[in-house]
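Trainee: Please go over the structures that come below.
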Structure P
Amino acid sequence: MTTAVGAPPIPAGLTGDDLRRLYYYLRLTRSLETRLTNLYRQGKVIGGLYSSLGQEGESVASAYALERGDVLSPLIRNLGSMLVKGARPVEVLRQYMAKHASPTRGREMNIHFNDLARGYLGQISHLGDMVPVMAGIALSFKMRGEARVGLVYVGDGATSTGAFHEGINFAAVQRAPLVVIVEHNGYSYSTPTVRQTAVRRLADKAHAYGIPAATVDGNDVFAVYEATRAAVTRARAGGGVSLIEVVTYRRRGHAQHDDQRYQPPEEIARWETNDPVDRYVARIVGGGWVELAELETTDGRVSAELDAAVAECEHEPLPEPGTALTGVWTDPAAEVPLWFRRLHG
């Protein structure tokens, strides 16, 4: 489909094909998390399950602003970012179900896995600690003269940690090509932002490091894409670090086991009317850039892809106990560990 005659220009230098791809990743992210929720309730997900419901727009849009060769480090609510960079739904399903064929061979769950060739570095759970890691990676790009950029996500709570301060300060001094996305979703687990930092606009923290910052509507896909693209372009040109505060909201608890009793029902309901996927659909269809029928076709494509992914991995085996140490000290291990042979004869 071409843009409708008389339609306004598409924002941010995007094309019609870009709009369709962005919608695909938005729908894929939300639908995959819905499938995972169903599997969790069936007892097939091992460990915790984290949802990005209400935050998918900022994850997809920010990752879409990167180029091949750039590297990002996601948080537990940035599944959409990893999908944009090439992670496959079947890999995510295997991770959450701790299958032997998962990227971490059942050792770790959710999206704690790496693929630097595709451009994502798996997180660790310690708040803010990926900022210094990504500062080092971004600095390595600069030292090798590579036109590559790093992007790291942190939550509002992480901006109060020492690791955040040390990492972003080091990156700023070194003028490393790094973009820091601060997800201001209102809560650090169950602690409201107003109870863990006196700053109301988290972008103001950038003043302490001498770097530019912006605050954007995190549920506006176009606004997040434009801000991230500008920061990425600046970093690639040697301008150093930028911080982007995306104001958004998670409409589920910290994880599936969290009953959200600390989130007022009226607050959740208010943010439901500010849904990033609904807003994006209204914008691209209302702008005459994409037809609703095309989006419905994409919905069917996503559903079929997820049906196939679940069918592929749902009944795959868990890891054999004897492989617990494979890849811990050396990869692959030469033989079954001695302790295991002694224990099991």
Structure Q
Amino acid sequence: MKISKHFDFLIIGQGIAGTMLSFQALQRNKSFMVVDNSHNQSASLISSGVINPVTGRRIVKSWMVEELMEKAVKDYKAIEKILECPIIKFSSITRLLKDVEEENIWASKTLEESTSYLSSDLNSDNYQKYYKNFRSAGKIEPALVIDIEMLLNRWSEYLIINDKLIKVNIKPEDLQIQEDCVVFKDMQFSHVIFADGHSGISKYYFNFLKYENAKGEVLYIESDEYDLNEMVKSSINVIPLEDKVYWVGSNYEWNAIDDKPSEESKNQIINKLNRSAKFPYVIKDHKAAIRACTKDRKPYIGEHPDFPQLHLFNGLGTKGISLAPYFSSHLMDHIISGIPLMPDIDLKRLLQ
């Protein structure tokens, strides 16, 4: 086969992981191509797009939150300039506290310097019109909201215009691994990075890694009588998208066998919403997707133990929106400059 062109990187997948990897390559003036199957099954597309600095019922500060949020703001704003469209906005999350235990946890956490994202001086009367079964309210601020659909679709268009995207359902036999490169079609690549989620061909090459896939399901509702233009977290999350349309979710099923929306999960989301919501609504859509999660909740990032041309950027799980900017940059710095990977995310931790 005659090789027509050499590239630094072949990036497989254009969900949030592949999008941020290609952005990092662009920022470093590296040549690259992206292969994607139109990201129809990308879990990124049903993501709320929210980067929340605290997590869990115990209100714990998210892992590496300061570094992740700083990098997210920098990179998503840079992409806004490239695409000339809004991608990121600063927001807050109102958390409805349902009992005395939650109020006490919240009050104690607001006094800790490590959870300075919290405040409790909130007039809960503003939410009584729309919600029930809660005692008081607190606020998490700042939080970030990324317009994932806009980002993925506009970045795809940008790649196409610049002849950097191949839309194809790639198979393992399409890649020819040679001593110091990988050949795909008539192109030669110094490095291949797999960012292809739970069902991609990376499982063929990195078959020694185990995932705990999480099937997430969300509803999109419309309500003429609900007009809070903020994120509200009660028994379920309600997030404004556009005029009178809201993202509601999510519901998780671990180790699911398919990525199809289920009536059972739909009813679970509806029941959770009805337990707290007073306002009427109409269901406009119901979507599902599977995220590749890891047992220790840290991504799988690094190079193949036998083929140093092959790299993995996977397992970002439910926090892919916040993890992708920082760790895509980290992986690029590792490949290009030899900077060691953090032990927490280096897939070598699983080979020891």
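Trainee: Ranked by mean count of other Cβ atoms within 10 Å over residues 23-30, which of P, Q sits at the highest value?
Mentor: Evaluating mean count of other Cβ atoms within 10 Å over residues 23-30 on every structure, the highest lands on P.
Trainee: One of P, Q was used to compute Cα extents along the principal axes in Å, and the result was 74, 50, 44. Which label is that?
Mentor: Attributed to the structure labelled P.
Trainee: Now for a different question. Can you tell which of P, Q yields -8500 when helix-only ellipticity at 222 nm (-39500 (n - 2.57) for each DSSP H run of 4 or more, over all residues; to 500) is derived from it?
Mentor: Q
Trainee: Okay, moving on. With FRET efficiency 1/(1 + (r/R0)^6) of positions 239 and 287 (r between Cβ atoms, R0 = 35 Å, to 0.05) computed per structure, which member of P, Q shows the largest figure?
Mentor: Q
Quick note: the coordinates plus some simple rules give every number you see, no bench work behind them. For clarity, every value in this text was computed on a predicted model and none was experimentally measured. Cβ atoms are built from the backbone, for glycine too; each structure is taken alone.
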